[in-house]
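Listed next: structures, encoded as structure tokens.
Where a number appears in this text, it was derived from the coordinates with a stated rule and is not lab data. Computed from a predicted model, the values in this text were never measured in an experiment. Cβ atoms are built from the backbone, for glycine too; each structure is taken alone.
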Structure I
Amino acid sequence: MSEVLAAAARRLGCEPAALGFDDDARRDELRRKLARVSTLLDAREADAVWLKKAENLAWITGGGDLRVHREGAPVADAVVTREGLTVVTSRIEAARLEAEELPPDTRVEAVDWHDRGARGRRVAGLLQGRAWFDDDDADLVQLRQPLLPVEQARLAAIGAAASRALTEVAGGLAPGMTERDVVARVQGALRAAGVDLPVALVAGERRFGSVRHPLATDLPFGGLGLLVVCAMRFGLVASLSRTVAFGAVPERAAAAQRRVWRVEAAMLAASRVAAAGRDVLAAARSAYADVGEPAAWEEHHQGGPAGYLPREWLATPDEGRGLQAGMALAWNPSLPWGKSEDTFLLEESGLRNLTWDDRWPHETIDGRPRAGVRVL
């Protein structure tokens, strides 16, 4: 078992076995994923697929971290056949990846770091004589979805750690902080909790009502603000948003939040096994109209299934892909001054919130607790 992955599991409050990080479990996970790859290879009449993208590499390696620059390109490529997995990387990375990130029995090919074309040539050699395609030529989201039970457990651990950390850091905020001060605290708290943050957004009082993707600025947080995080570990991403106020909740924010909850409730009710993405969006559009905001759905995307990307795909008017048991769903309806977002697991019996912390003030909406505005 990789000591690094075992330590990461414990940091999230789980025993490594619960997240599938013993060698036998990782072999079984790879076997299940190779079976999915084989089905795709059969459909494409191919022998191999070349994986280059971070989300696909994290998926096939069972949560391996194959990046050094956190948002940059992976430091490895993978060739996947019906028989197994080969990872090609530089001599700088090979020993670390083999010891810490890759499932047992992965074949590792190391090339010279100073030869810029070496990785590509080695991959080409592995593919020579085979019919192949790469993940630039094929959308592999159907391989990554639905999540295996072990991946569901990992995402639940990530979501729990992120929501607890966000609750704790929010309690120490102050209106005189800048948005950058706030995002620094959020990043520090969540990283200390064991997760990375590909997305951490903050909208203070002057921007909450107008900016939907609020990269932190040097403006003051003020009396009301929005915190948005996408928390990542083992390649999986859990998303949540929370609102904080100081002294009292302005009526414009309280009213916006009530309307957003009505939209979200419609979306969650529509999130059933076999429902299409367009069906959930249709429920959102109808609910926005009911609360007097018929055009609001066009101001920002409304979310979609989550997993190895913050959204594996978005619900659009023509999105016909269906929801499946084992999918994670991250809907994010919003209006100026109001937003609601958590990551749910779709199960045969309904939805389970993976990013919930009961310590956050909440109201019950259609029988489900939803995060309200936390007043400090």
Structure II
Amino acid sequence: MIENLPLRKIIHIDMDAFYASVEQLDNPDLRGKAIAVGGSSQRGVVSAASYEARKFGVKSAMSSVIAKRNCPHLIFVKPRFERYREISQRIREIFFEYTDLVEPLSLDEAYLDVTENKKGNPSASLIAKEIRGKIKKKTGLNASAGISVNKFIAKIASDFNKPNGQKTVNPEEVEEFLEILDIRKFHGVGKVTAEKMYMLGIFTGKDLKQKSQEYLTEKFGKSGAHYYNVVRGIHLSEVKPNRIRKSLGAERTFNENISSEIFMLERLENIAEEIERRLIKSNVAGKTITLKIKYSDFTLQTRSKTISFYVSSKELILENAKELLYQEKMKNSVRLLGISLSNLNTDKNEKKPEGVKKVEVQLKFEF
């Protein structure tokens, strides 16, 4: 089915263990050692792990206690986000040498559409190699890349030859590539969904492809249509240079579990104050307030309400967060609280992407 679709040349650039690599770059004593960027306290969480640490099962979002148990010689380093942002900006400047169609996903990864590029180079694979070389030369860091006809496949491909490698999936290889892929490798299929698919006998892309759209929709709701399409190489999302913010929030993990609502209100006030600062800086406001609660047993609960007007002040955010807090009784002590605003006043300004023209001569579509 891929031959009937508009073809693009998409590169997904993903920095290798970015935060940890920056720390090793700046501090030679850390090079070649197992390090984790994050807090080492009982409540600490790993933000990033070096490849030396990953060999011991240490990974991002892991509890620092578990990480240390897996890797007793692990070295914890405090994050320096200003430094990461500085290097990320330098990397993005390299991207813009090739195309203005750059969609950053975070400080360490981005999509680039190089179908038509500033260098006039018809080979996306060569462009990716050149970009990775420039990143290494200008920052001293390694990057990996995935290259294909759409964002979905490019992102999957960028994981294949990590670290410091790249993989190209040509148009004629797309369907075979997806068919032999373990379902866990599909971007957007998390642990819970993968387990459900396994129970349904879906282990690979080929297994997924054998299921009808009706069947997948019945089992996975709206996501079913997405799974039906992507396994056939259909993913029409364009690279959006100006991604419009959909939500804004802040959260805090506590040193000790708290059960007193008075203490929770104190924490929520601090969080609301932080959100107000971010809203003012971003010049946005929102209508939907969501309270996030993580209990001591690690279960997660969210409570939301939508009001008729946009809010950005600490007082109004806190007032609504309080209402959500008292909405029902706490079932346990709490280790984390968070507030987020969505349904922002930026949503109405988002432009729908224009259609991409189909490539006339596909046989000359070089990758």
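In this comparison of I, II, the computed figure 0.75 for FRET efficiency 1/(1 + (r/R0)^6) of positions 40 and 200 (r between Cβ atoms, R0 = 41 Å, to 0.05) is attributed to I.
Name the one structure among I, II that Cα extents along the principal axes in Å, for residues 272-335 alone of 37, 22, 15 was derived from.
Numbers: I: 34, 21, 17; II: 37, 22, 15.
Traced to structure II.
Quick check on the output: 25, 21, 12 is semi-axes √(5λ) of the Cα gyration tensor in Å, for residues 160-279 alone, derived from one of I, II. Which one produced it? Value 25, 21, 12 for semi-axes √(5λ) of the Cα gyration tensor in Å, for residues 160-279 alone corresponds to I out of I, II. If Cα extents along the principal axes in Å computes to 67, 54, 44, which of I, II did it come from? Here the read-out was taken from II.
Starting from the value 0.10: which structure in I, II was FRET efficiency 1/(1 + (r/R0)^6) of positions 96 and 288 (r between Cβ atoms, R0 = 35 Å, to 0.05) calculated from? Mind dumping the intermediate values first?
Numbers: I: 0.10; II: 0.55.
Answer for the origin of the read-out: I.
One of I, II was used to calculate distance in nm of label points 7 Å out along Cα→Cβ at positions 56 and 344, giving 3.9; which? Computing distance in nm of label points 7 Å out along Cα→Cβ at positions 56 and 344 on every structure in I, II gives 3.9 only for II.
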